[in-house]
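Throughout, read-outs are computed from the coordinates displayed, never taken from laboratory work. No experiment lies behind these values; they were computed from the predicted model shown. Cβ atoms are built from the backbone, for glycine too; each structure is taken alone.
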Structure P
């Protein structure tokens with residue numbers, strides 16, 4: 001599979017889908033997370049969980065991540081008022097010229113820096129905390145937003161909320177599925193309250209039911225993402241989703 005993946009990156013046999021992020025009331029589309037897919041002639045559509053880790057283990061993640069960022073910025077440049085969120089692998093984040101690369105990519109695409117959100121996981125911080133903080137501050141100085149993804153699944157997320165220059169945290173979907181239980185609901189409430197106290201925005205991932213939406217809205221969660229609102233779709237469909245959200249009121 002590895003040689004095929006390398007060829008797919010070179011030959012643009014990848015494509016992006018976008019999962020909408022909406023305001024907690026479900027009325028407005030505010031952002032969309034870029035999700036990569038691989039169109040293979042023999043395997044069909046290959047989901048990212050079958051090739052992203054392969055890329056990380058075999059030195060292809062930089063090429064893959066660069067492809068995603070370049071194409072996401074290029075497609076998002078034509079959107080109106082909607083931010084594009086792009087996941088960055090810890091390995092990609094460690095490259096010395098990462099900030100320069102992002103800066104060049106965004107400018108080449110003609111995208112407003114304020115309409116790019118970089119999603120990182122806490123492992124991006126492990127190897128060189130000082131350099132990581134410096135890189136994030138440089139990106140934020142350009143207007144790029146920084147989100148801590150998969151919040152709650154690691155070991156040191158609370159300290160990162162205080163130290164890293166973040167704009168947002170994303171509560172992992174594993175916590176959202178537990179909202180129906182007393183302990184799960186209490187954890188989500190506490191996380192949202194803490195984030196808001198620190199001046200951070202909060203996105204809940206994996207929202208699938210109206211009951212979850214109501215609970216999260218009552219907690220003060222700012223944005224929601226999940227199949228309740230939309231599955232990942234091609235960029236061209238985002239306009240229709242934005243219109244449908246308003247019609248559903």
Structure Q
């Protein structure tokens with residue numbers, strides 16, 4: 001029988017934190033199959049794990065709503081750890097999640113294999129970090145492009161506001177991300193669109209010069225529309241300001 005009153009270990013909290021990042025806010029309940037599955041792996045009840053997720057939500061300043069108010073000191077420590085160092089904590093999350101899974105090898109085990117090595121280790125950690133970032137961003141926006149509402153995950157990208165290469169400290173922070181269609185992701189990356197301080201879509205004059213009807217329909221006709229806000233991890237105003245000032249083509 002699962003126990004519910006023993007203290008949560010750091011590894012268990014990291015697994016819970018990973019779930020919080022990946023799950024939409026509206027699915028932090030005991031009936032969610034992912035919560036049921038992970039609760040069994042942690043030898044916890046689904047109710048206990050769901051409660052832990054809502055406690056973590058109470059620490060999330062990006063939420064307009066608050067979760068429960070009884071977050072523990074350990075909850076606060078792991079949340080502070082995440083805010084202070086997203087890359088390192090993301091690595092710790094994927095490692096902890098792997099360890100509680102069904103024999104999934106850790107990155108250390110991969111790097112120790114003859115076919116592994118440091119390059120494989122770095123590549124694996126980078127990919128896992130990117131996977132976590134994508135899951136966090138898409139879940140925050142409920143799997144919809146924040147410009148068009150497109151909801152086919154095959155056509156959606158987790159776009160970095162400040163590019164991956166430019167800000168290593170925030171490359172895995174979902175507040176440095178937007179859920180965009182592949183088309184609008186490319187335009188955002190190239191500085192052809194951005195968002196103003198009121199989160200309205202701005203289109204570069206470089207696109208305004210075109211007579212292509214598809215460009216007009218996909219960009220110019222949407223100019224001035226408000227960004228569809230996420231449930232959590234609202235885009236960082238400082239990151240958007242950086243995009244407007246350094247990337248957007250005026």
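As an exercise: Cα extents along the principal axes in Å, for residues 46-141 alone, calculated from one structure in P, Q, equals 36, 36, 19. Which structure is it? Only structure P yields this read-out. Using distance in nm of label points 7 Å out along Cα→Cβ at positions 150 and 190 as the calculated read-out, with 2.2 as its value, let me know the right label among P, Q. Only structure P yields this read-out. Structures P, Q were shown, and distance in nm of label points 7 Å out along Cα→Cβ at positions 30 and 54 at 3.7 was computed from P. Calculating volume of the Cα convex hull per residue in Å³ for structures P, Q picks out Q as the one with the greatest value.
Identify which of structures P, Q gives the largest calculated value of relative contact order in percent (Cα under 8 Å, 6 or more apart).
Details: P: 21; Q: 18.
Comparing P, Q by relative contact order in percent (Cα under 8 Å, 6 or more apart), the maximum is at P.
Structures P, Q were shown, and helix-only ellipticity at 222 nm (-39500 (n - 2.57) for each DSSP H run of 4 or more, over all residues; to 500) at -14500 was computed from Q.
Of the structures labelled P, Q, which one yields 3.0 when distance in nm of label points 7 Å out along Cα→Cβ at positions 22 and 166 is computed from its coordinates? Label of the originating structure: Q.
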